[in-house]
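S.K.: Before anything else, here is the set of structures, which you'll find just below.
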Structure P
Amino acid sequence: MAELLVIYNGEAGGADDAARTAAVDTLRGGADVVEAPVGQKDLDEMLDAHPGRDVVVLGGDGSLHVTVAALRRRGELGTRTVGLVPLGTGNDFARGLGIPLDPRVAARVVLAGRPQPLDLLTDDEGGTVVNVVHLGVGAEASERAKPLKPGLGRLAYAVGGLLAGVRSPGWRLRVSVDGRPLAEGRPVLMVGIGNGVTIGGGTPLTPEARPGDGMVDVVVALTTGPLDRLAYALRLRRGTHPGLRDVVTGRGREVTVTGGPVPVNADGELTGPAVHRRWTVMPAAWRMFT
């Protein structure tokens, strides 16, 4: 019987309780389960107490990011497979991999026990990225959406994006992929660096990205007038923005962004403003039940 360490935010409550209970009950039906209500401070303590168990995250992209980063820091990415029951607001990484959003169905995916090798992004400051990094207006949108999420849920991302897109002047950045310039000399509205596909609860920023192909997809939107920005926003929601004349794309193993300073959002975590950052792909660095 599989041995699982099931972790979740012990301070979360309300509507999450029923979904969490449903997931845990399903997992107990086919595995030896230890529940671990944790915060970022005691995650290491729980991992220490239960060595060798595969880890199931009941939560969203932020919880998955914290867990995978901890396993990388501990040198355990190769020894523990990660499962995900998506209980967050956006659940973008789960959407990109086709993991069901129903908690019982997602738990059954974990019990089926089919591990898939996946890539990671690492940055030059020691950070880990599971899903997507985006710089510029997207990071500003996330900042504006943050206080709106309790009342608006996924709609908060759209409202935040509208406010940021209208007001942002853009940033002068140089973006290179594997040492080759992708964009330089013009103001940039947004840079997307995708291991996964979507941000903001389903917006396909890097629609062709595949988190197990050993490459990262890059999308750069150059600053344009108000009507062009509106067209970009509408096409972005459908994932057809790479076809616009002021959008350039590339693929590679290393991405460098210089200039700014520009705000950065990595897996929903806001950092920066940054003037120089580099991200590198770690192919097949970890495994997830899919």
Structure Q
Amino acid sequence: MLLKDMLMIFLGLIILILGVLIGVAFLTLLERKVLGYIQIRKGPNKVGFMGILQPFSDAIKLFTKEQVYPSFSNYLIYYFSPVFSFVLSLIMWVLIPYYYNLISFNLGILFFLSVSSMSVYTMMMAGWSSNSNYSLLGGLRSVAQTISYEVSLSLILMSSILMIMSFNLMNFFIFQNLIWFIFMMFPLSLCWFSSSLAETNRTRTPFDFAEGESELVSGFNVEYSSGGFALIFLAEYSSILFMSLLLVLIYMGGYNLSLIFYFKVILIGFMFIWVRGTLPRYRYDKLMYMAWKIYLPISLNYLFLYLGLKMLLLY
């Protein structure tokens, strides 16, 4: 019986990973289409019907290209950091309490914070091991940015944890049965959205300091080609999809397998793209100022407010 259970869990994980990869593929297509229409042009529209097979042809092209290794790079770390980055972004998806295997994390939020903070190391290693000044600068920027916004993200999460008094993500559905948390914590949900924009950094334009094309060529991934670049790219978009799903879980009614749930996730994903197509890049010192002098006080004050409300309700 135990072997069958393990086999089912393994099969479930394979299906989950395939689903995430296909979701990421179509998220890139959605992004290119939406950005195309924002810039008054057509997006991909040649490969397949209305360009629907474009992500798959891109994947084949990327993985069949020649891999280039810089002569002075720290080879093993350079080679494995995109792989670790991709694996970490997939590990996060185990958190989602999908019903058919009944895997439910009681400490899900702690698991998410641990795994997301590990992804900082892969960026740092990728930037350093390439042995290029541009990639090192991109890595440093992206590490500073991610660490700064992780602080505000975890404090914003603590307010939500206080509301449900549990680390289990499934409980958000139970507690949002009558009213979504987005109405009770509207400023915090906006802070969460922009913090997750900064957290997934890289290609999202208000906060793409790690990849500032105008001054850093392509940031920490400048020396990567073919498969390495594709894995970094997949890790990025997987984390974007996951953060939009997490926003829906925490603020917009929790996890229920209905069409409306998926529409909500797509809506948040679309907002990520919309922000990218609309806003110019922020200034770096302003980004740090916003993390430490705006979001940190706001999230701390709201934490005390919800703590006070909880104490009032208890006594």
Structure R
Amino acid sequence: MTHRLTPRTALLLTIPPLLWAGNAIVGRMVHEMVPPILLNFLRWLIAFVILLPLAGPIFRRGSSLWPHWRRFAVLGLLGIGMYNALQYLALQTSTPINVTLVASGMPVWMMLTGWLWFGAQVTRRQMAGAVLSIAGVLLVLARGEWQHLLALRLVAGDLFMILASIAWSLYSWLLTRAHEPADLRANWASFLLAQVAFGAVWSGAFAGGEWALGAAPVQWSWTLAAALLYVAVCPAVIAFRCWGEGVREAGPAIGAFFVNLTPLFAALMSSAFLGEAPHGYHVAAFALIVGGIVVSSRR
């Protein structure tokens, strides 16, 4: 399959990191209100309810979903059951800054995953683009002063984020390595619902294990309800829809560079919530990240 980056594809790949930045902020805001694995399960349960009226017929007997259920079970495990649960788990013990720093290695993990298991070639342009992109992320995290990076300390949550990045890399490559039946491809909601259905099962099983280990009770409030609605609609349904189509057109290796826009968007959102204006290093970081995208995608 030939991958290429067009303006439309660039837009598709820019929307997810914007919404995922909000997801990180919201996930941190409610981390004391709801256990992380349960938060992930509730998120995808709501997403399932939203998607069901749009693509419910895929569960009928005779649907082409069932001959391919193993593929969707794996996609649901990696992209929904594991990645999101590990991210919320990471936010329990690690700061958003550290989580973002660890996640900035996504282009590297994506290239390694493609090279080791999918026969993808790693070019010098991709390596150069990775360096530029990660430099942009580090600039944001350092707030324009590199000595700030020396104060960062890794904790258990950072390991969870590394595992989450690897799971997301595998998920993204699998999206490009098979062709679904026509009845699932005809409607984007059908393809996403097939993943969400299995992902919700995985998430429910993990949440049951969390409960059995003595998780804290949920502190219900309107704030938590609003947070659940946001994480179910925006960084789940909308972001996954855009990401799935974007990586099929541009490829996982190029898509990984767009993930590094997440910390930039998160910094800008935090600045907006705090009433602070963006700084010059935000502009420089944006230039570096976009430069990495351009260098890696050129032929």
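Computed from the coordinates by the stated procedures, all read-outs in this text should not be read as laboratory data. Remember, predicted model here, so these are calculated numbers, not experimental data. Cβ atoms are built from the backbone, for glycine too; each structure is taken alone.
S.K.: Could you figure out which one of P, Q, R the value 0.40 for FRET efficiency 1/(1 + (r/R0)^6) of positions 44 and 220 (r between Cβ atoms, R0 = 25 Å, to 0.05) was computed from?
M.R.: Comparing all candidates, it corresponds to Q.
S.K.: Shifting gears a bit: For distance in nm of label points 7 Å out along Cα→Cβ at positions 20 and 188, which structure out of P, Q, R has the highest calculated value?
M.R.: The structure with the largest value is P.
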